Structures are given as structure tokens and as C-alpha cells.
Structure 1
Amino acid sequence: MQTYPDELELTPLSAPPNLRVRVPGSKSITNRAFVLAALTEPGMNLSGTLQSEDTEVMIDCLQRLGWEIACNWERNLVSVRWPANRAVFQPAELFVQNSGTTIRLLTAMLALGHGTYRLDGIPRMRERPIEDLLDGLRQLGVDARSEANNHCPPVILNANGLRGGHVRVRADVSSQYLSGLMLAAPFAQNETTIELAGTLVSEPYIDMTIAMLRDFGLTIQNDTPGIYRIPGQQRSTRYVNGTYAIEPDASSASYFLGAAAVSGGTIIVEGLNEQSLQGDVRLLNLLEEMGCEAIREPNALGLKGGTLRGIDADMNEISDTMMTLAAVACFAEGPTRIRNVAHVRHKETDRIAAMAMELRKLGAKVQEFDDGLEIVPQPLRGCSVATYNDHRMAMSLAIVGLRVPGVKIQKPGCVMKTYPGFWEDWKKLG
């Protein structure tokens with residue numbers, strides 16, 4: 001793993017870049033694949049696996065629960081195996097740092113176990129809501145609660161197997177509540193019917209979960225919108241003692257597409273296409289709408305920068321790329337309005353407020369709304385910008401540093417959460 005200084009000063013590009021890059025594996029797919037691999041008896045392999053803080057937290061938790069995991073990071077290959085004594089789901093105290101994906105997916109998965117589990121994280125994790133998932137588990141007969149009775153972690157789970165049944169779950173704060181239940185339900189004692197209550201944010205992540213379940217040979221039915229029927233006592237068989245390949249991370253790719261947009265260069269990200277499991281590849285369409293030229297190959301997506309114009313964008317479905325677009329918008333002609341992403345206030349930081357604050361420091365005119373931002377381009381100036389221990393803040397603000405001298409990124413090591421080698425790869429831009 002790399003180490004970084006407390007502050008990193010960026011150097012603007014001297015010429016538009018022209019290169020092909022490959023980013024690490026998808027965090028969202030990696031952590032879902034870990035859950036499915038753990039439930040595939042006797043075990044399987046994952047290739048293209050992301051090595052990062054978030055995924056290593058998931059690995060540590062699974063090991064504490066009894067799974068045998070061997071990592072070959074030179075090949076990005078991870079083996080997940082049931083132990084010879086089959087003793088998995090051991091009662092444990094688990095520390096998830098600030099990995100929302102880990103705590104939500106594991107909380108649902110642990111309902112399949114037998115015993116007491118406690119899941120905790122850093123102070124910010126203790127501020128991130130999880131009650132909608134706990135409420136869903138209680139509807140299915142699981143003793144699940146917030147230790148502090150404040151709807152946030154630490155989570156206490158007294159599990160005695162997941163019986164199945166009917167559950168109504170909200171997913172207007174995080175789609176991961178619904179994904180967690182979907183991943184656990186095939187292994188319940190009986191059929192589970194999950195009914196979506198209210199609106200759903202980040203719907204492409206639910207599409208990803210459904211696609212992965214089916215890819216693993218598991219059955220999930222969605223004949224009625226908002227209703228998911230999942231038979232119980234299923235077995236994942238497709239990758240038993242085999243290998244599941246993980247796509248490159250489309251959210252990580254967004255920063256290189258943003259770099260092409262603001263620099264006028266051409267950057268192609270290998271390993272992705274428009275049929276990706278990840279909805280974030282759709283950022284390419286918005287950058288195309290802003291005036292760039294999209295490049296679509298069978299196994300790569302790229303962008304050639306052009307004269308940028310402001311747009312009005314509903315980014316609910318691709319909210320992890322909201323900050324990428326906000327950074328690009330600083331170099332457009334005319335304002336850009338980003339809408340329908342109120343749920344990102346519950347991420348690693350309040351991403352709407354944080355992005356507004358830091359872009360204003362850089363000189364942009366930014367209006368903050370409950371559900372998003374409006375960015376009005378102004379002449380920018382270099383300064384030291386905060387990252388709030390949020391990897392996406394650091395990587396998004398790096399886009400501004402490609403054009404503006406004197407941009408300094410505080411705590412650049414926060415990229416370790418999902419992209420430890422980001423700054424080394426960023427240097428390849430020239």
C-alpha cells in the first residue's frame with residue numbers, strides 16, 4: 001500500500017493527455033462478490049479484485065467470521081473457502097472503519113448465522129443511518145438493533161437463521177439496504193418477498209445486485225415493479241471452485257473521463273463498456289451532453305474533450321459521480337445544475353455541503369440546494385482544499401488541479417478507501 005503526505009500540491013497539465021488507462025476493480029462488485037463467494041460452498045475465486053481499505057475491511061470481517069481467505073494481490077486474485085470444519089458465521093465483533101457497503105451487506109448476511117454479532121466503525125460511521133435495514137430484518141424475525149438507539153451503528157444482531165417472509169423496506173437513503181436483503185434472501189429457510197416502500201435511490205446498484213445473483217445461478221423474480229420474490233434454500237453453484245471476474249471500477253474511471261473533459265485531451269479507460277454492471281458508466285452520456293466526444297469500444301470507454309457547456313442533470317442513479325461532474329462544471333460555459341442527490345449527504349461526508357464549500361474556496365460560484373448544487377463558472381484560484389476523509393472529494397478536486405495552479409489536496413491518503421494507487425495513476429496524465 002502507498003503512503004502519502006498530509007498535503008499534496010498538484011501541477012497543471014502542460015499539454016492535453018492522450019492515453020489509455022485501466023483502473024482497479026469495482027468496489028461495489030468486489031464487496032457483493034465477497035458475500036456471494038462466502039455463501040458459495042465450499043468456495044471460489046475472485047479475479048480482478050480491488051485491493052483497498054474498504055475491501056480489506058470486508059476480508060478481515062469474513063476471516064473473523066471463520067472463512068479462509070487467501071490473497072494474491074500481484075494478480076488481484078482472492079480465494080474464499082469454507083474451512084474444513086465448516087465453522088463459519090462464528091459470533092464476532094466486527095470493525096468496518098467507514099465502509100458503508102461492508103456494514104450494510106454484512107448486517108443482512110449475518111442474519112443467516114447463529115449467535116451474537118456487533119458491527120462498529122469510526123465516528124463518521126456512527127453517524128450514518130442504518131435503521132431502515134434493521135427494521136427490514138426485524139420484520140423477518142431477526143433481533144437487530146442500533147446499540148445506541150439512534151438508528152446508526154454500532155449494530156447488535158442476535159441471529160438464529162433467516163426464516164424468510166414478507167418485508168417492506170425503504171431505500172431512499174441507500175440502495176444498499178435493499179441489496180443486502182437481496183444477497184441474503186436466497187439462503188433463507190423460506191421464500192422472501194421484498195416490497196420496496198417509497199422511492200429508490202441509485203437504482204443501477206439494485207440492477208447490479210440482481211444481475212450478480214443471477215450470474216451466480218440464484219433465482220430472483222421481479223415481475224411486479226417494486227416487488228422482489230426470492231425462493232429460499234438456494235445454492236450458488238455456477239462458480240463453485242471456479243473464478244468470477246470483477247469489472248474495473250466505473251466510479252474510479254469517472255475521474256479520468258473528467259480529466260479528458262477539462263483538458264481537451266483523449267483518455268480511454270479499458271475494461272468497461274456500456275453493458276457494464278455499473279450504472280456510473282452513464283456519466284459518459286452527461287459529458288457528451290456538455291460538449292465532449294464519447295468513445296465507445298467493445299471493451300473500453302473514453303472521452304475526447306471539447307468546449308464545455310453547462311447542463312441540467314438528474315444524477316440520482318449515478319450519484320457517486322456527482323462530484324466529478326461538479327468539478328468539470330467549473331470549466332463550462334454557463335451554469336450546471338445537479339439534482340436529486342440528497343442521499344449523498346449521508347455518505348463518507350455530506351458531499352453536497354463539502355463540495356459546495358471547497359469549490360467556493362477555489363473561486364467558483366456555488367448555490368447549495370437540499371438535493372444538489374448549481375455551479376456557475378468563475379475565474380478559479382489555487383488554494384488548499386479539504387477532503388473530509390472522503391476519497392471521492394480528493395479525486396474529484398484533483399480534476400481542478402489539472403487546469404489551476406496552486407491546488408493542494410489535504411489528506412490525499414484518503415484515496416486508500418477505494419483507489420490506493422490513484423495519485424500514481426494520475427501522474428500518467430503528464
Structure 2
Amino acid sequence: MPEHESISRIGAWEGYRVCRVERQGPGPQRNVPTAIIGLEAIPERRKLCSGCGLPVDKVHDTTLRRVRDLPIFDAVAVLELPRCRLACPRCGPKLERLSWLAPHARVTRRLAQSVARLCKVMSVAHVAEYFRLGWDAVKALDKASLHEELGEPELDDLDVIAMDEFALHRGHRYATVVVDPRRKRVLWVGQGRDRACIREFFTALGPERKQGLRAVVMDMNGAFEQEGRTQCPHVEIVFDLFHVVAKYGREVIDRVRVDEANRLRNDKPARKVIKGSRWLLLRNRENLRDQDRVRLVELLTANKALMKVYLLRDDLKHLWDFKSRWHALRFWKSWYSSAVRSRVPALVAFAKKLKGYLDGILAHCRWPFHTSLIEGINNRIKVTKRMAYGFRDQEYFFLKIRAAFPGLPG
């Protein structure tokens with residue numbers, strides 16, 4: 001019939017043509033109508049084996065299959081078609097190769113591609129609701145698409161890598177991400193943050209590619225540093241600004257703030273001001289609102305200990321501005337002397353501890369990379385987790401992370 005021929009052309013089901021169309025009303029499981037499209041095989045079509053890809057004339061058997069396709073107007077599209085298994089003399093019984101339908105698939109290729117595209121911007125649950133598919137089916141389609149799109153990570157020609165940890169779930173469960181900071185791409189994601197986890201990445205890297213590494217950017221994670229030096233004794237360890245300043249905030253500013261609040265236990269109004277100033281002290285000054293700047297000035301003017309540690313934190317950040325190791329070392333000696341003379345116990349202890357990491361900090365002059373890229377990745381990871389309300393399949397989650405940062409071209 002002419003209308004069936006028109007539908008066949010629009011549908012582009014190669015090797016098949018429409019023989020009937022039936023519209024069904026909304027059922028108990030779907031609140032939208034369903035369009036049943038019956039397809040029949042074109043007898044004179046060229047049949048190809050899905051194994052070897054060569055033409056085969058003999059049909060082994062035929063099975064009636066139901067396959068989902070893209071929605072048609074307001075209806076869910078369901079194809080009913082005879083699926084041939086060919087008697088291939090080279091491969092044995094094999095399904096016929098179809099350009100629009102993968103072997104054993106229950107959805108057409110174009111529906112699978114549409115699902116994968118939407119999963120880049122929507123949660124699996126929302127995509128499943130949109131296409132009226134099961135959650136597990138959508139996840140499987142997206143996961144298969146990510147495997148095909150990403151393949152194995154390219155680990156050649158690396159001279160610098162950056163690594164960091166991020167929380168997987170509540171309860172101190174972590175994973176490690178390794179990034180190429182030059183091309184801004186995720187190379188590897190592994191479960192855990194100990195030496196055994198990092199060793200898996202270096203094992204995948206292999207002896208020859210490890211020799212090509214010149215620097216590893218990281219936070220002051222002891223496991224990262226120890227395994228990095230063990231696997232690549234020739235590389236420079238670079239400690240980045242973000243984590244040092246974050247550690248300063250936790251170990252110095254927070255400690256001094258709590259000690260000052262305890263000291264003012266009998267002065268409840270002043271104690272309340274100091275206790276409620278945590279984020280005011282930790283936030284970068286340039287990100288403060290005008291009213292917060294006024295509060296900060298009043299707080300620091302009234303408390304000399306907090307003023308000392310706050311100003312020395314800002315000074316410490318300038319250590320990463322130097323390109324010359326000699327100038328950076330001279331600045332460090334001046335800062336270290338000021339920290340020790342402050343006589344603030346938490347600050348003195350932090351300065352002495354930081355002195356042991358000085359070589360890695362000064363290595364920033366030679367390798368001006370930092371893990372701000374990884375912090376951006378960590379923020380994207382949090383967004384991805386919120387979109388999915390958590391991931392039950394960690395392999396799928398790690399693929400989503402790699403897909404979010406595929407890297408710069410070239």
C-alpha cells in the first residue's frame with residue numbers, strides 16, 4: 001500500500017518494508033499509545049553474515065522479534081519483524097547483519113544513539129522516563145556507548161600527570177583520579193586512595209612510558225608520594241597550592257579559631273562571633289561580599305592571633321607565583337621566619353611540618369602545574385553523582401568521569 005511504502009522510506013529499515021501498522025491505546029505500564037509496525041523481509045535483499053560480513057544465501061531459521069525504535073509523534077514505536085539466522089558455511093549459524101539493528105539488540109541503533117546523547121545532559125532515570133524504557137536498559141545502552149566512544153585511555157607521550165582523590169560515598173570510601181594536565185583529560189580512575197590503588201595505574205602505564213614521566217603533581221598524600229617515588233624514582237614530585245592552603249585552613253585557621261573561642265568562654269557575644277566566622281576566614285578575600293569584608297576587618301582587628309594566621313595564609317599563596325627557585329626559596333625563608341616568630345602554636349607546628357615538603361613546593365617553579373583542573377573535575381564528579389543520586393555501578397561512574405573530560409584535541 002502507498003502509505004506503507006511511505007512509512008518504509010521514512011523508517012529506512014534496510015532490507016525490510018512495512019506490511020502493517022496498528023495503533024494501540026495507553027496500556028497499564030505506559031500512559032502513552034503504542035504504534036505496532038509490522039515489517040517483512042524483502043526477498044531479493046542481499047543477506048550478510050554478522051560474523052564474517054560476507055553474503056550468504058541460505059537461511060538457517062527465522063524468529064519473530066519485537067524491537068523498540070524512536071517514538072513516532074505521540075506513540076511508542078514497536079517493530080515486529082522476522083529476524084533471520086543465516087547458515088554461513090564459514091561461521092555456522094549467524095544472525096543476519098543489519099545496519100540499523102545490532103545482533104541480539106532490542107532497540108534500534110538510532111534509539112540507542114539518542115539515549116546515549118540524552119544521558120550526557122540528563123539522569124538515567126529521566127531518560128528512561130522520556131523514552132519509556134527501563135532504567136537498567138538505558139544504563140546498559142549508555143555504558144555500551146561510552147565504552148565504544150572512549151576505548152582504552154591513551155597513555156603515550158606523557159611527561160606530567162596530576163593525581164587526586166575524591167569521595168565515592170559517605171563513610172570514607174574514596175577513589176583516585178589521574179589527569180593529563182597538558183591536554184586536560186582524565187587518564188584513569190581507580191577505587192581507593194592507597195599505594196595499591198596507585199600501583200594499578202603505574203602498572204597500566206608500563207616501564208617504557210614510566211621512563212617518559214618527568215613530574216607528578218599531587219597533594220601531600222603520603223601514599224601518592226611514596227608510590228610515585230617507588231615507581232618513578234627519577235620524577236619530580238610537585239605539591240600544589242590548593243591543597244597546601246586547604247591544609248593550612250584546617251590545621252591552622254580552624255585550630256586558632258577554636259582556641260580563641262575557648263579562651264573567650266566567659267564573653268559569650270565575642271565567642272559567638274568567632275565561632276561563626278569559619279567560612280568568613282577560609283573564603284578567599286576576593287570572593288567576599290562588601291558586608292563580609294567589613295565583618296572580616298572588625299574580626300581581625302579585635303583578635304591578633306587570627307589576624308596573624310590570616311595574613312600569613314595570604315602571604316603563603318605568593319610562594320607559587322615565583323618562576324625562579326632562588327627567589328621562591330628566599331621568600332620561603334622570610335615566610336618561615338615570620339611564622340615561627342608569630343608564637344602561635346598551630347602556625348609554628350604547620351610551618352615546621354611544611355618545611356619537610358619544601359622540595360616538592362619549590363618544584364612548582366620548574367613545573368607550573370597545579371591540581372585546580374582536578375578540583376574542577378571533583379566538582380563535576382559531585383554534579384554527576386547528584387544527577388544520578390549515586391551510582392551503583394562504579395565502572396559506569398568512572399566512564400562518565402572520563403567522558404566529561406575527554407581532553408583537548410591533538
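Derivation of every value follows stated rules applied to the coordinates shown; laboratory data play no part. Keep in mind the model is a prediction, meaning the values are calculated, not measured. Cβ atoms are built from the backbone, for glycine too; each structure is taken alone.
For this structure, a couple of remarks:
- Comparing FRET efficiency 1/(1 + (r/R0)^6) of positions 110 and 190 (r between Cβ atoms, R0 = 30 Å, to 0.05) across structures 1, 2, the highest figure is found for 1.
- For distance in nm of label points 7 Å out along Cα→Cβ at positions 214 and 358 computed as 3.7, the structure of 1, 2 it came from: 1
- Test item: distance in nm of label points 7 Å out along Cα→Cβ at positions 54 and 286 calculated as 1.7, pick one of 1, 2: 1
- Test item: log10 I(q)/I(0) by the Debye sum over Cα atoms at q = 0.08, 0.10, 0.13 Å⁻¹ calculated as -0.66, -0.85, -1.13, pick one of 1, 2: 2
- Structures 1, 2 were shown, and relative contact order in percent (Cα under 8 Å, 6 or more apart) at 18 was computed from 1.
- Answer label among 1, 2 for the case where mean count of other Cβ atoms within 10 Å over residues 38-45, calculated from the coordinates, equals 20.1: 1
- Structure from which 2.3 was derived, distance in nm of label points 7 Å out along Cα→Cβ at positions 126 and 142, options 1, 2: 1
- Answer label among 1, 2 for the case where helix-only ellipticity at 222 nm (-39500 (n - 2.57) for each DSSP H run of 4 or more, over all residues; to 500), calculated from the coordinates, equals -14500: 2
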